[in-house]
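Undergrad: Some structures are shown below for you to check.
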Structure I
Amino acid sequence: MFIEPKTTRGQSQKIGWIEVICGSMFSGKTEELIRRLNRAKIAKQSVTIFKPKLDTRYDAVDIVSHNQTAIPSIPLDNSSQIPALAGECEVVGIDEAQFFDVDIIKVVNQLANQGKRVVIAGLDMDSTGIPFGPMPALMSIAEYVTKVHAICIRCGDIAHYSHRTVANDRQVMLGETDSYEALCRRCYNL
């Protein structure tokens, strides 16, 4: 979606905004992020994409969805690096935002205030069903929030829990179908 620039006191000023794509594992968050960023590229908008450096599941640099759709990104240690690297681009993409520090909230507000479209994807809850990192705050400040759902691996209903299937008490544990399964509320609470 493109919003026409507003004119303020005789000057043209772009209006930015924040979009958040959230949900459980295997719900298509990264796939939707890649789709939106590719559409911006087709529209000849300049796009810069970031991900946390710790996310090396499929690739150390590219953002890769579970169905192997990929897009190049810049892996970062912390969110404070984003503004300088975003430069003059029009669209900023951020994957796995739940792994970034709390300063990402300030960073994405700053980018949107500069007239950039900021598209963020991340898990809304951790494997224990607790809101994950900065995601609740990002959803609160976003103009657009899209919650996507997986399919429950046990019963086929809509799933929104990322159930960990291996013993590990850490909040952050990278994994795929070998360590997680998508469950609906009923199956998660059984």
Structure II
Amino acid sequence: MIQIRLHGRGGQGVVTAAELIAISAFYQGKESQAFPSFGVERTGAPIEAFARIDDSLIRTREHVYKPDVLIIQDPTLLGTVDVTKGCNNKTKVIINTTKSKNEININLPPENIYTLDATKIALEELGRNIVNTVILGAFAKVTGLVSIESLKKAIEEKFKPKGPELVNKNIKAIERAYYLIN
């Protein structure tokens, strides 16, 4: 089972990002789940969401304590929240930041750290600083756990009620992240 933990702030679409991972995996014939960690949520407060992907039925419902993949949507959480708690030397970390992986001060191997200025892409493509879909383009490329095609399908399903313009903007944003991340 692959376990994914997402960190961000209230209002950044962290819960939606976890849901899109699960929907994408489901479209690829995998078992999946997504759920948030609720506490005192308010806009701007640090929050977590979780996703799991497996080939067989997922029975556990607990938080993700030892993530295989860590997604950090807001770089200001580095140093203020212990985002790497439970990570190991194999955990892949995707961070929305303008810094390079060598400038990131976390106790994980640099070869497992991937950085992307998802904020810039979100502002240019969506016109808003909501990076959740952008960073999922990087997630698809870095991990190979979901394809960009299944991610596009998940975005179409999730955002279809909000209109084709929003769907198309989000698809363009994930494609940019997918091809920019290395």
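Read-outs: derived from the displayed coordinates by stated rules, not from any lab. Note that this is a predicted model, so its numbers are computed, not measured. Cβ atoms are built from the backbone, for glycine too; each structure is taken alone.
Undergrad: Given a value of 48 for percent of Cα pairs over 20 Å apart, point me to the structure among I, II it was derived from.
TA: Values: I: 54; II: 48.
The correct label is II.
Undergrad: Now for a different question. Using the calculated result -5500 for helix-only ellipticity at 222 nm (-39500 (n - 2.57) for each DSSP H run of 4 or more, over all residues; to 500), pick out the matching structure from I, II. Provide the component values of the computation, followed by the final result.
TA: On the way: I: -5500; II: -11000.
Attributed to the structure labelled I.
Undergrad: Work out which structure the value 18.5 belongs to, where mean count of other Cβ atoms within 10 Å over residues 24-31 was derived from one of I, II.
TA: Working: I: 22.6; II: 18.5.
Only structure II yields this read-out.
Undergrad: Say we calculate distance in nm of label points 7 Å out along Cα→Cβ at positions 88 and 120 for every structure; which of I, II gives the highest result?
TA: On the way: I: 2.7; II: 3.5.
Looking at the calculated values, the largest one is II.
Undergrad: Given a computed value of 22 for relative contact order in percent (Cα under 8 Å, 6 or more apart), which structure among I, II does it belong to? List each step's numbers first, then the result.
TA: Values: I: 28; II: 22.
This value belongs to structure II.
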